[in-house]
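Alright, structures below, take your time with them.
Quick note: the coordinates plus some simple rules give every number you see, no bench work behind them. Note that the structure is predicted; figures quoted are calculated from it, not measured. Cβ atoms are built from the backbone, for glycine too; each structure is taken alone.
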Structure I
Amino acid sequence: MGNSKHTEFVDLKDIVVLDSFWGPFMDRVRTRVIPYQWEALNDRIPGAEPSYCMRNFKLAAELTHPELDYGVPRDTGHGGCVFQDSDFAKWIEAASYSLVWHPNKALEHTLDEAVEIVCNAQQNDGYLNTYYIINGLNKRFTNLKDNHELYCFGHLLEGAVAYYEATGKRKFLDALIRYAECIDRLIGPEDGKLHGYPGHEIAEMALV
């Protein structure tokens, strides 16, 4: 690139990977890993430890919109790690990139349905993290360093960008823009805002 001030971005649709190593690896991810991971996120792998990931989003959506019923008992708690939301985020990012190179109506439909569930969990002010939606919103942003809210936000935003680039659908991206605006309103160096820093740099990566 040298000292050039002009930067050109290459559309992923214009890239074809024919490498003898990466080509088969990418095919395996598309045909086996992505479908398997979706089953795992929904706790449908016999003998595997539950993920609770999509169950958490469904429960959070039910708590946010009491008229919804995803079949998750509302007196159950958050399952898995405090950063469990990020598992969905990484999956939809990978699945979306797969759609860029290999359009698949069934997979796209699965992504659309998943996005609907996740967006239904979002709070009126834009906040979107199942751990605190389920366990108590009064505790949100109280431990930025260790409890991974901005880490999960960053991965969700990266997934939302990938989903938008693959499908042209803005629902998930607009939801994460609202979440970014929520974070900007509440966290920062100014007086009256929460002061702190995340334990990971994923939010910064996503915003770039």
Structure II
Amino acid sequence: MHREADVIVIGGGPGGYVCAIRAAQLGLKTVLVERDQLGGVCVAYGCIPSKALISMTKLYEKAKEGASFGIVADGIRVDLQALQKWKAGVVSTLETGVATLCRGNKVEVIMGSAEVIDAKKVKVMTSSGAEEITTKNLVIATGSRAISLPGLEFDGELVLSSREALALQKVPESILVVGGGYIGLEICGVYQKLGSKVTVVELTDQLLPSFKIE
């Protein structure tokens, strides 16, 4: 199967879907290819899940302090599995919103893996087979992924990426976070509030090394 487009955008994250929508608004026939979830890492595995968990763990922390100003809640606890289910609902709602925006702006979304043949041709593998799309413009917005350390490859059980750390079904007794950037510190904040003993290892001489602290 072969067809043509004015613009192909590979990657349905915040960069990709916004680019695709704007291109379609300008009258260009636009195809957006995403292999996992619309919204990309930010919506599915990064910014949104972390902020959802942070907001709820802050609420939990406040509730525990309630007795100091007259609100007593005995036996308060966090059901982490229920919290993760709620978080998944937030992610699903936002993903549906991205799909609605694309559809409303006449962006054709293809769920599959893209292979760039050359600057004007892309092969897309979907669950129903392969097709080639010829395009006048190609945008690559494939986002980022976690990098493991040599000898400490992610196994999803003991050595976790940020994606897996934000999806735990049980609060760990202790957690070692390698990297004191904002992602690492967000994970620290969540599990420290839930009762884990948290240790951070950072290579540079300050936390949040990408930020200038005066």
Structure III
Amino acid sequence: MDAMEAACYRAMWTAISPASPIVFVVDDESSVRESLERLIRSASWEPQTFGSAQEFLARPRTRAPSCLILDVGLPDLNGLELQQRIAAEHVEMPIIFITGHGDVPMSVRAMKAGAIDFLIKPFNADTLLDAIAQAIERSELALGAAVETRALRDRYDALSNREREVMDRIVAGKLNKQVGGDLGISEITVKAHRGRAMRKMQAASFADLVKMAARLRPGR
């Protein structure tokens, strides 16, 4: 994603959701939670603290920009296990790990799984605030991208069945004549469906339409 796209996503998400960024904290030490709550609030973010992974998982879901400060050594479900549990569903919530007894393999595992940072207690307050700012920015971009993808999906769903059939084939690289042969329609009719699909998808060019299709089907 280039700088212009990033700026657009930030503007889009700001326009949609004025909610203050939330910084979740999961740590079983009350003194750590209280200290981090004060620090987070001083930076004008909203802190929400939890004493265990289960408490965090039971919270109501939010769509505000957010990040998670997560202690590794939690009782029952530890930090790395919680990261694995929420990774697929919470890509918009970057994780910052904190621990009093970390090691290299542990930090490598956390970072490979997508953590923003891995800080050893006691850590510098400015270092944590910088990590939070980076995480919040990443969250805003992810949420903005999700909003755009939902809008694309809505436009795609608004296409007729024939328009979707034509679009799917032309973005796959087929010529109008080949698409017509596949669907049993004339090349002129293919062009008409192609033009309507581009208008409904709000694609300024064929290249834009291909990019939209790639975002709708990231696995293909």
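Miscellaneous remarks
- Looking across I, II, III, the calculation of mean count of other Cβ atoms within 10 Å over residues 145-152 that yields 9.9 traces back to II.
- When mean count of other Cβ atoms within 10 Å over residues 129-136 is computed for each of I, II, III, the largest belongs to: I
- Test item: relative contact order in percent (Cα under 8 Å, 6 or more apart) calculated as 16, pick one of I, II, III: III
- Structures I, II, III were shown, and helix-only ellipticity at 222 nm (-39500 (n - 2.57) for each DSSP H run of 4 or more, over all residues; to 500) at -18000 was computed from III.
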